[in-house]
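Q: Each in C-alpha cells, the structures are laid out below.
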Structure I
Amino acid sequence: MATDAPTPRPDPAPLEAIRARLLHAESLLAPRAAREATSQGRARPEPLDPLRLDFQRDRDRIIHTRAFRRLKHKTQVFVAPDSDHVVTRMTHTIEVQQVARSIARALGLNEDLTEAIALGHDLGHTPFGHAGEEALADLLPEGFRHNEQSLRIVDLLENGGAGLNLTHETREGIRVHSKVRESVAAEAWGTASTLEGQIVKLADSIAYLNHDFLDAIRAGVLAEADLPAEVARTLGPDHSTRVGTLVRDCALASWDAAFDLTAEARIRLSPPVLAATDVFRAFLFERVYLAEAALAGARAGQAIVRALFEHYVRHPEAIPGWSLPDDPPWRRAADYVSGMTDGFATRTAQALGLSPALEARA
C-alpha cells in the first residue's frame with residue numbers, strides 16, 4: 001500500500017567517512033602532488049561533494065560536455081581518412097589521458113587533476129586540425145589558439161554560457177599545455193604551477209608523436225624503416241617500446257621533482273631521450289605535417305573554415321548557439337565555427353551554397 005512517507009535520506013555518517021577516506025588518500029600522495037586542501041579553488045565557491053574531491057568533479061564535468069563529444073569527429077592530422085583506425089581528436093585525447101595518468105601514478109601525483117587537464121586540453125580545437133586553427137588565426141583580430149579556446153569553452157561557452165566553474169589548477173593546465181615547434185620541452189604560454197599540468201604538456205607530445213607516426217604508416221606516407229636511426233636506437237624500434245621508453249624516462253627523470261622539496265619542480269625527460277624526441281618531432285614536421293599530401297587536405301579544410309567564418313560575420317543572426325550574444329560578430333563566428341566537427345562544417349558550407357567561395361580558395 002502506497003504511503004506519503006518521505007524517502008529516507010542516507011545517514012550522513014557514511015558520507016562523512018567516504019570524504020575522510022578520499023582526503024586521507026590524497027594526503028598519502030607525493031609531497032609536491034596537488035591536493036584539494038591546497039587548491040586555489042573555483043571562481044564561484046560551491047558546496048563540497050560527499051563522494052568526489054574537486055579535481056575528480058572537474059574531470060567528470062569535462063567528460064559530459066558537448067565539446068568533448070564533438071572531438072570524436074574532429075581531425076587529428078589526416079583529414080577525411082578512409083580508415084576507421086586513424087586517430088581522431090577524441091582518441092588522441094584518450095591516449096594523452098592514459099600516458100599522463102601512468103606518469104602521475106608512478107610519481108605519486110594527483111591522477112584526478114592529471115586526467116581533468118588531459119581530457120580538457122584539446123576541447124578548443126577547430127575542425128580540420130591545426131589547419132583550421134591556422135585559418136582562424138589569420139582571420140581573427142586577436143589571433144586564435146586552441147588552448148586559449150579550450151579555456152574559453154570551459155569558462156564561458158559550456159553549460160548555457162555559465163561555464164563549468166573548474167578549479168584554478170585544471171584551468172591553468174589547459175591553458176599552458178601548448179608548445180612551440182622548437183622542442184617538446186619548449187615554453188609558449190608559461191609553465192603549469194602543478195606537476196600534474198606539466199605532465200599533461202609532455203604526455204601530449206608523447207601521444208601525438210607516436211600515434212601520428214603510426215597513422216602516416218597506415219596512410220602509406222611513411223614506412224617503419226623511415227624512422228631516424230637516433231629515434232629507433234634511443235626510444236625503440238616499435239610503437240609500444242617507444243611509448244614505454246618515454247613514460248619510464250619521464251618518471252625516472254622527474255622523481256626528485258615529486259619527492260624532493262629541494263629539487264626543481266619540473267617534469268622532464270633525460271637529455272638523451274629529449275634529444276631523440278625532438279629529432280622524432282622534426283622528422284614528422286618535415287615528412288608528415290608539412291608534406292604536400294597533408295597540405296592538400298589542409299587547404300581544403302581551411303577554405304571551408306574561412307568561408308564559414310566570413311559568412312557568419314556577415315550574418316551573426318544565423319548563429320544558432322554556442323556563442324555569447326553580446327560578443328562582437330567576429331568572436332561569435334569564431335566560437336561557432338571552431339566548435340564544428342569536420343563533417344558538420346562541410347555539410348553546413350554546402351547547405352549555405354558556399355561552393356564558389358570554396359573553389360576559389362582551393
Structure II
Amino acid sequence: MDMLGGLTASEFLRDYWQKKPLVIRQAFPGFQCPVSPDELAGLACEEAVESRIVIENDAGKPWQLHNGPFNPDRFSDLPEQDWTLLVQGLDHWVPEIADLLDNFRFVPNWRLDDIMASYAPKGGSVGPHYDMYDVFLLQAQGHRRWTFGGHCDHASPRVEGTPLRILSSWDGEETVTLAPGDMLYLPPGIGHHGVAEDDCITLSVGFRAPTIDDILTSFTDFLSQKEKAAEHLDDPDLQVQDNPGTIGAEVIDRLDTVIREQLGDRRNLALWFGQFTTAPKSMDIVVPAEEPAEAEDLAEAIRAGEQLRWNEGSRFAYHELAGETALFVDGEQYLLKGDAQLLAPVLCAGARIDMSALAEFAGDEALLGLLTNLYNQGSLYFE
C-alpha cells in the first residue's frame with residue numbers, strides 16, 4: 001500500500017502496529033486539506049462540536065486549556081503564535097474528511113475513534129505528551145516538526161500548573177518535519193511533540209481500545225438489564241452454622257457459580273461488545289431523517305443505483321454467531337438469519353455501500369424494512 005510507504009497492510013500490522021513509530025513520506029501525494037483554518041474556527045463555535053484551544057503561555061501560566069464552543073471574537077484575541085485549535089470528530093461533520101477513513105479499513109471498524117484536526121500558527125503546539133491510543137498523524141496543510149520516541153506512562157514526570165499531561169523531562173529520539181501528504185504513525189505510550197513551522201493543519205486519525213474498567217462496567221451494566229438479573233440468590237440447602245457471623249465457603253462457591261454462568265455466555269458477550277463499540281460518539285449528528293421514507297421509496301432509489309452511505313457519525317459492525325449474524329449499527333443490534341446474513345458484510349465494508357450488491361436484498365420485504373429503518377433513524381443517507 002502506497003499509504004503505508006510500500007508496506008502491505010499485513011506487514012505494517014506485524015512490524016509496526018502497537019510496536020514502533022513509522023514515518024511515511026507522501027502517504028497521500030498531492031493531498032489538499034478539505035477544510036480551511038477559518039472553517040475549523042467556524043466549527044469550533046458550534047454547540048455540537050467538541051473543540052479546544054491550547055495556549056503555551058497564557059498570562060504566565062503554562063499550557064492552558066480552553067474548551068469550546070467559542071465566540072467568534074475569541075479568535076481575534078489570540079496571540080500571533082504559540083497556540084493550537086483542536087476540533088474533535090471532524091469526520092462527523094465533513095464528508096470529505098470521513099472519506100479518508102476508508103484508507104484505514106485494514107484496522108477493524110470497532111477500533112476507530114475519530115479524526116481530529118489540529119490548526120496552529122507558527123510555534124503552535126500542545127506540548128510534549130503521550131497518548132494511550134494508536135494514531136496516524138497526517139499533515140494536511142503547512143509543515144509541522146515532530147520529535148518522538150521513548151515509552152512514557154503515568155509515572156513519567158509532568159509539568160505542574162496545567163490540566164494537560166505535558167511531559168517535563170523528555171527529549172525524544174528522532175525529529176522529522178512533515179509536509180502536506182506526509183504521515184507519522186505512533187503506537188500508544190510513545191512520547192511526541194509537534195510544533196508548527198508555519199500555519200499548519202494536522203489530521204489525527206485515532207484508534208482507541210476500551211480500558212478494562214470500561215469493559216467491566218459496561219458489560220455488567222448490560223447483564224444487569226437481562227431478565228435473570230432480577231432473580232434473587234437462593235440457598236435451599238442452608239444449614240445451621242456454629243457462628244452466624246461466618247460467610248461460609250459454600251456461599252462463595254455459589255456466588256462464583258452465578259457470576260461464571262453470566263460471564264461465560266459468549267453470545268451475550270458478543271452482543272454486548274457489538275453494541276458497546278458501535279455506540280456513536282455524537283448523538284447530535286445521528287438524527288432522524290427530516291423526511292422519513294417509505295420502504296417502496298427506498299427500494300426505488302436502490303434500484304435506480306442512487307449512492308447510499310453511512311452517516312458520518314454512524315458506526316457499523318457485525319459478528320457471526322451460530323446460525324445467525326448480528327449486525328450492529330449505532331449501538332443497536334439486528335439479528336439476521338439464512339440468506340439475510342449476507343447483508344451484514346455488504347453494509348459494513350465501507351462508508352459507501354456497494355449498491356449493486358445491496359440491490360439483491362431490496363426485494364426482500366423484511367430486509368427492505370431494516371434498510372428503511374436505518375435510513376429513517378439517520379444511520380444511512382443518499383448522497
Structure III
Amino acid sequence: MQTLNTLITDAKNFDTPSAAVAEVQRVLQICNACRYCEGFCATFQSMTRRLEFNIADVHFMSNLCHNCGACLHACQYAPPNEFGVNIPQSMAKVRLETYQTYAWPKQLGSIYQKNGLALTMLTSIAIILFLLSLQTSSTGLFNTNTDANFYAIFPHNSMAMIFGSVFLLVVLALTIGVRGFWQQVSNDPMMLGAAKNATHDVLTLKNLGGGHQQGCNEADDAFSLWRRRFHHMTFYGFLLCFAATSVATLFHYLLGWQAPYSYTSLPVILGTVGGLGLIVGPIGLLYLNLKRHPLHGDAAQKPMDIGFIASLLAISVSGLALLALRHTSFMGILLCVHLGFVMGFFLMMPYGKFAHGIFRSAALLKNAIEVKMGKSVSVGSD
C-alpha cells in the first residue's frame with residue numbers, strides 16, 4: 001500500500017484556487033442562495049449540504065456534474081444577466097483541471113490540452129504503419145491464407161503480451177489518478193449500500209436525465225433523452241466488446257478452443273452487437289456534440305471530445321470490417337488497421353476523454369456515501 005501511495009501524483013496547490021475553481025466557487029454561492037435548481041441533479045443536491053465550497057468540494061462537484069445543460073436554461077442569472085451564472089461551462093473547465101492534476105505520470109497531464117482528433121488519429125496511424133511493416137516483412141502485405149487465422153500473421157502469445165502489458169499500464173495509470181482524486185476530495189468511510197447506489201447511477205446514467213428526468217438540453221431549452229440513449233449504446237457497446245475479448249481469452253486458455261471462432265460463437269456475437277453499439281452511439285454523440293449550444297461546455301475541449309468519439313468509431317468500423325472480410329486476402333491489412341486503432345485508443349485512455357467516466361464514477365460514489373450518511377449542511381466540508 002505504501003508503494004502505491006508513493007506513486008500518487010501530488011495535487012496542484014489546493015490552497016490557492018485557479019481561475020476556473022474560483023469561478024465555480026462564485027456561481028455556487030449564487031446558486032446556493034437561489035436554489036431554484038435544487039432538485040435537478042445530484043450536483044445541486046450536494047450543493048445544499050454545504051455553505052462554503054473549498055477547492056476539493058469544487059473538484060468533486062464538477063465531476064459529479066453530467067453537463068446535461070438543464071440548469072443553464074432554467075437559470076434567471078445565466079448570460080446575458082450580469083451575474084453570468086453558467087454551471088455547465090464553469091464545471092467543464094474544472095473537470096479538465098482534475099484530469100490534468102491527477103494524471104499519472106504527471107508529465108503526461110498536458111496531453112489533455114492537446115488530445116484532439118489529430119493527435120488521437122496520428123498515434124493510431126503510426127501504430128498501423130508499424131504493424132503493416134511487420135506483416136510485409138513476414139507474410140506479405142496481402143494475406144493469401146483465407147482461413148481467418150489472425151495468429152498466422154501475429155502470434156497469439158505476442159499479441160497477448162503486448163496488449164496485456166499496455167492494458168495493465170492503463171489500469172495502473174487510471175487507478176493512481178482516481179486514487180489521488182479520492183484522497184483529496186473524500187475522507188468518508190466506504191459503505192456497501194452507497195457503493196450499490198453509485199453503481200446503479202453509473203449503469204443507468206441517471207444524472208443524464210436532466211431536470212426532473214426529462215432529459216438533456218441540446219441546441220436550445222427543449223428536453224431530449226437522446227444523449228442518455230447514445231451514451232448507453234456507447235457504454236454498453238464498449239463493455240460487450242470487452243466481454244467478447246475476455247470470453248475469447250477464456251476459450252483459448254481454459255478450454256483450449258483456438259480462434260477463429262464461428263459467427264454463431266459467443267465471442268463473435270458479443271463483439272458484433274457491441275461493435276454495432278459503438279457505431280450508433282458515437283455517431284449520435286458526435287451529432288449532438290456538434291449541434292449543442294455553445295454555452296453548455298468548454299469549447300477548448302471539443303477536439304478532445306471529438307477525438308475520443310472518432311477513436312471509438314474507428315475501432316468499431318474496422319473491427320466489423322475485419323469480421324466481415326476475414327476470409328479474404330484483405331484480412332491481414334484490416335487486422336493491422338484494427339489493432340492499430342485499438343492500441344492507439346488504449347494508449348490515450350488515461351489522458352483523454354475516457355478518464356471522465358472514471359472520475360465521474362468516483363464522484364458518484366462520494367455523493368452516494370454522503371447521502372447514505374445523511375450529511376447535513378456544513379461549512380468548508382472535507
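Please treat every number below as a calculation from the coordinates, not as lab data. Just so you know, these numbers come straight off a predicted model, no measurement behind them. Cβ atoms are built from the backbone, for glycine too; each structure is taken alone.
Q: Figure out for me which of the structures I, II, III the number 20 belongs to, where relative contact order in percent (Cα under 8 Å, 6 or more apart) was derived from the coordinates.
A: On the way: I: 20; II: 16; III: 30.
Going label by label, the one that fits is I.
Q: By the measure distance in nm of label points 7 Å out along Cα→Cβ at positions 106 and 242, tell me the structure among I, II, III with the highest figure. Could you put the intermediate results ahead of the total?
A: Values: I: 1.7; II: 6.6; III: 2.9.
Once distance in nm of label points 7 Å out along Cα→Cβ at positions 106 and 242 is tallied for I, II, III, the winner is II.
Q: Assign the value 1.4, calculated as distance in nm of label points 7 Å out along Cα→Cβ at positions 290 and 306, to the correct structure from I, II, III.
A: Values: I: 2.0; II: 1.4; III: 0.9.
Derived from the structure labelled II.
Q: Here helix-only ellipticity at 222 nm (-39500 (n - 2.57) for each DSSP H run of 4 or more, over all residues; to 500) has been calculated and equals -7000, so which of I, II, III was it run on?
A: Structure of origin is II.
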